[in-house]
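FYI, it's all coordinate maths here, none of it is from the lab. Values in this document were obtained by computation on a predicted structure and should not be read as measured data. Cβ atoms are built from the backbone, for glycine too; each structure is taken alone.
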Structure I
Amino acid sequence: MPTEVHHGICRFCHAMCSMKVTLEDGRISKLIGDKDNPVYHGYSCIKGRNFHHFHYSPERIKQPLKHQQDGSFAPLGLKQATDEIAEKLQRIIDAHGPRAVAMYTGTFSHFCPAGVMMRHAFMDAIDSPMRFTNGSIDQPGKPIAMALHGR
């Protein structure tokens, strides 16, 4: 297969930087910021440029795993995993209310655009307003520091 270069976006975080994706034999061999992009002008972070290494990692988790008492993890069927999680989550909500369940989304949580909508739908379904992002937790200090101290 010949080497191909495609244009795409990085899905590592919410910034979705413009990327050039080099494929060799159908596998990503290089990711680099797209210098022709009018917004990012070629910027991409080290995480985005190395995203393909995570994707192809032999340590990548591809199925549900359950933590065992001895500290190991055992494979678990998807239906059983979701049933067990739903049962535990319902116990928490019954005991403490929906505000006891919070969701934090930051870097590497935006890799699937549909996931953003699913997270909001999930939190709406359990009636929890407790939604946090790297923008609400990690970033507020930046504009505050600039306001107090200048650029």
Structure II
Amino acid sequence: MGHYLGMTDFQFGAWSALAIHDTSSVIGSALIYSDESAQVAATLKLGRTIWIIPLILITNWVFNRETEATKFPRFILFFIIAIVINTLFNINSEILDIFKLLSQSFLILGLFCIGTQFQAQELKAINGRPLILALLIWFMVIPAAYFLVIHL
């Protein structure tokens, strides 16, 4: 779709990050387009993900004042640790290439594992109304994200 619409690597990465909900799907789709697109998509998606922290904490504090009600997303700590390590240390490009290959391999493995959990009976059991709602939202979000990306 990105090639058909004449998007640059940056535009497709940003579009993927804005239009797709699941982080692994965002990175997977952008990775198919290009490495630069995947880097842009990962950066924007992780930036959106990090904003979950204050949102969860503030919402929890305002509405129910129970710290047990919401759990801190632990995976965000790994993102922060990776940012700190990359900032503090000058890591060799060969090591970064190995990490990049490993992360792509784990992403593909994760998507495979998610896909193998899908069962056709689950799809048959879904009522048509949620599917229609999902399609309507999809038809609104994808063009809106494209409009935002083109005008960046």
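Using the calculated result -0.46, -1.12, -1.26 for log10 I(q)/I(0) by the Debye sum over Cα atoms at q = 0.11, 0.18, 0.22 Å⁻¹, for residues 44-123 alone, pick out the matching structure from I, II. Provide the component values of the computation, followed by the final result.
On the way: I: -0.46, -1.12, -1.26; II: -0.53, -0.98, -1.07.
Corresponding structure: I.
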If helix-only ellipticity at 222 nm (-39500 (n - 2.57) for each DSSP H run of 4 or more, over all residues; to 500) comes out at -10000 when worked out from the coordinates, which of I, II was used? I
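Cα extents along the principal axes in Å, for residues 4-83 alone was computed and gave 52, 29, 22; which structure, I, II, did it come from?
Details: I: 52, 29, 22; II: 49, 25, 15.
It must be structure I, since only it matches.
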Calculated from one of I, II, log10 I(q)/I(0) by the Debye sum over Cα atoms at q = 0.10, 0.13, 0.17 Å⁻¹ reads -0.49, -0.83, -1.24, and the structure in question is II
If relative contact order in percent (Cα under 8 Å, 6 or more apart) is calculated for I, II, the one returning 17 is structure I
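Of the structures labelled I, II, which one yields 15.9 when mean count of other Cβ atoms within 10 Å over residues 28-35 is computed from its coordinates?
Values: I: 15.9; II: 18.9.
Derived from I, not from the others.
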